[in-house]
1. Thinking of P, Q, which structure, once FRET efficiency 1/(1 + (r/R0)^6) of positions 67 and 179 (r between Cβ atoms, R0 = 35 Å, to 0.05) is computed, gives back 0.70?
2. Please state which of the structures P, Q yields 1.07 when Cα Rg over 2.2 N^0.38 Å, for residues 59-106 alone is computed from it.
3. For which of the structures P, Q does the calculation of FRET efficiency 1/(1 + (r/R0)^6) of positions 211 and 251 (r between Cβ atoms, R0 = 30 Å, to 0.05) return 0.95?
4. If mean count of other Cβ atoms within 10 Å over residues 91-98 comes out at 17.4 when worked out from the coordinates, which of P, Q was used?
5. Computing mean count of other Cβ atoms within 10 Å over residues 203-210 gives 17.8 for which of P, Q?
6. Which structure, out of P, Q, was semi-axes √(5λ) of the Cα gyration tensor in Å calculated from, if the result is 27, 24, 20?
7. Compute distance in nm of label points 7 Å out along Cα→Cβ at positions 75 and 163 for each of P, Q and report the one that scores greatest.
8. If mean count of other Cβ atoms within 10 Å over residues 51-58 comes out at 27.9 when worked out from the coordinates, which of P, Q was used?
Structure P
Amino acid sequence: MSKVVVIGEILVEIMADLPGEGFREAMSLTGPFPSGAPAIFIDQVARLGQPCAIVSAVGDDDFGRLNLARLAGDGVDVSAVLVDAERPTGSAFVRYREDGSRDFVFNIRHSAFGRVPQTAAASRVLAEAGHLHVMGSSLSSADFVTLNLEAARAVKSRGGSVSFDPNGRKEMLDRPGTREAMLAMLSLTDIFLPSGPELTLLTGQADEAAALAALFDRGVSLIVHKLGADGLRYHDRAGSKSLSAYRVSERDPTGAGDCFGGAFIALWLQHRAPEEALRFAAAAGARAVLHRGPMEGASTLLELEAFMAAHAPLVPHAYP
């Protein structure tokens with residue numbers, strides 16, 4: 001089985017208990033929860049039985065130990081996670097507003113993962129990768145861009161595959177060099193996993209059809225366009241399909257897209273048919289929002305099967 005590797009941040013998330021604006025007063029908080037988009041993704045991959053590893057760094061502190069225990073316990077190879085004695089584990093404080101949007105206070109740039117973990121263990125794990133997953137949040141500096149691009153080229157050179165989730169916002173694309181880095185990554189991508197407006201924002205095209213054509217011209221093989229409550233659209237060179245979303249009562253949406261991506265990539269690598277992988281991935285994303293805490297809803301196959309049995313089946317149909 002192909003080993004899935006991701007290079008990316010590991011952090012803790014601490015959540016305000018009540019909705020409101022920002023953190024300018026004392027308030028009740030819950031956490032720390034294991035977090036970081038790449039960490040959530042790879043934890044979901046592991047819970048579906050796919051060999052996997054993460055290249056990252058944490059501090060020599062309880063936040064780091066909390067994350068390493070969760071990831072290793074779920075089956076992730078954490079041998080390439082540097083434990084930095086000088087910098088703390090990254091953190092994110094989050095508070096939901098009444099309208100569902102969020103306020104964040106991040107410590108990532110000056111955390112352990114703020115500098116590239118250049119270790120023999122990282123080199124070894126990257127050399128073992130049969131599939132590399134890249135996240136836009138991990139293209140945070142020129143050094144991280146270089147590391148991800150070099151790793152992607154190496155995986156492709158030995159017949160492996162690359163998936164890319166830009167998980168970015170328009171303001172991220174406006175930062176110098178970010179759009180260029182993402183476009184370079186797209187040229188090495190087999191599976192593209194954009195959310196909402198990322199499909200057209202990154203390609204610079206005015207509409208979906210033009211964006212799809214531009215992506216296929218770059219060599220992308222398949223595209224899974226995540227649309228939240230509106231479901232998803234799947235595109236490859238043979239055509240397109242759409243899939244409606246499971247209807248659930250959302251408790252915490254953080255990490256749902258990462259669980260979706262982790263489930264889809266794991267099952268695709270296990271040679272499930274695209275329609276079946278999409279149904280399980282949609283269930284993984286829906287089940288994730290039922291749990292408070294970004295990694296708490298990562299699912300096993302049995303948990304996904306039970307969830308799907310309790311909900312109306314989703315059947316892909318021809319995209320209009």
Structure Q
Amino acid sequence: MKILIILPNWLGDAVMATPAIELLSKYYPDAKFTFLGSYVSAEALKYHPQCEKAVVDETKKASSRLLATYKLARELGKFDLAITFRNQIHSTLLLRFTGSVICIARSSWHSMLLLSHTPKIPKTGQHLARQYAQLAMTNVDGWDKQTPPQKLHIEAKKFDKPTLGINGGAAYGSAKQWYPERFAQVVKEYSNKFDILILGAPNEIDIANEIEENLKSSGVKNYVNLAGKTNIKELCAYIGACSLMLTNDSGPMHIAAAYQTPTIAIIGPTEYKQTYPWMNEKGKIVRHEMECSPCAKRECPLGHHECMKSITASEVIEAVKELGA
């Protein structure tokens with residue numbers, strides 16, 4: 001059985017789609033998956049043992065995205081089942097253009113017009129992992145309604161000493177980012193217990209360097225700054241090996257959940273009930289209830305960033321203690 005899966009673009013969202021993919025794997029054990037997605041999502045998920053092909057979707061770069069989408073669909077060919085985790089017209093069109101009979105997407109005006117299965121899935125108060133699972137199981141009889149944990153098929157590295165991973169960035173925008181000096185304050189508290197690993201994407205090097213400078217000035221020396229120096233596979237392997245992750249709401253937060261890495265997640269403007277670390281028994285979030293949150297904006301629309309600014313280093317230190325790390 002051939003199954004096409006259009007992955008979410010964001011790394012964290014792609015990881016939150018892994019429970020749905022594990023369900024498809026369970027109910028279609030002989031299936032061969034073709035994953036289509038952004039570079040980061042395809043790189044993270046292509047190691048699934050049932051993945052036959054992982055394709056990076058570059059149609060957005062074409063002068064005519066419609067034509068590029070049609071050509072890509074014809075190259076991919078027909079599938080027994082095709083599903084998109086994106087609620088976007090070009091994804092709907094791509095499924096249609098493949099000629100696959102069973103095509104699944106969330107209900108929208110374009111999916112209802114063009115595809116065979118378009119369930120209405122409530123978002124409010126429901127984690128995205130569960131939403132994706134419901135979407136994937138649309139055409140499956142006998143699903144027990146249980147959504148499994150997140151899972152990545154990349155082997156974790158092994159460190160000689162307990163290691164604290166830090167992720168100070170958040171690809172979506174500055175509103176989700178806590179402050180470098182506060183990360184450093186927390187890290188200093190635990191630098192005698194852990195070696196320190198600073199992580200981040202190429203566009204997060206500046207904030208990683210700020211964290212490093214704050215660590216230097218506070219006398220912490222046992223750290224390595226790998227921001228911008230790892231590929232997706234290496235990033236996952238490093239996070240999977242950490243004894244503790246300190247992170248904003250970000251892709252690395254969800255990667256940590258996939259490995260059950262003990263995690264403190266600092267969350268501000270996000271719809272956290274939809275994106276908290278799914279089924280990470282060792283995960284803990286630190287957030288403040290605000291009248292203006294969740295705003296889900298890339299930058300604070302009110303200019304004060306109080307949802308993150310009001311979270312102190314001492315609160316996060318206390319959260320680490322409560323986690324028992």
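1. Here the read-out was taken from P.
2. Q
3. Label of the originating structure: Q.
4. P
5. Q
6. Matching structure: P.
7. Q
8. Structure P accounts for this read-out.
A short reminder: the numbers here are calculations on the coordinates, not readings from a lab. Every value quoted in this text rests on a predicted model; they were computed, and no experiment measured them. Cβ atoms are built from the backbone, for glycine too; each structure is taken alone.
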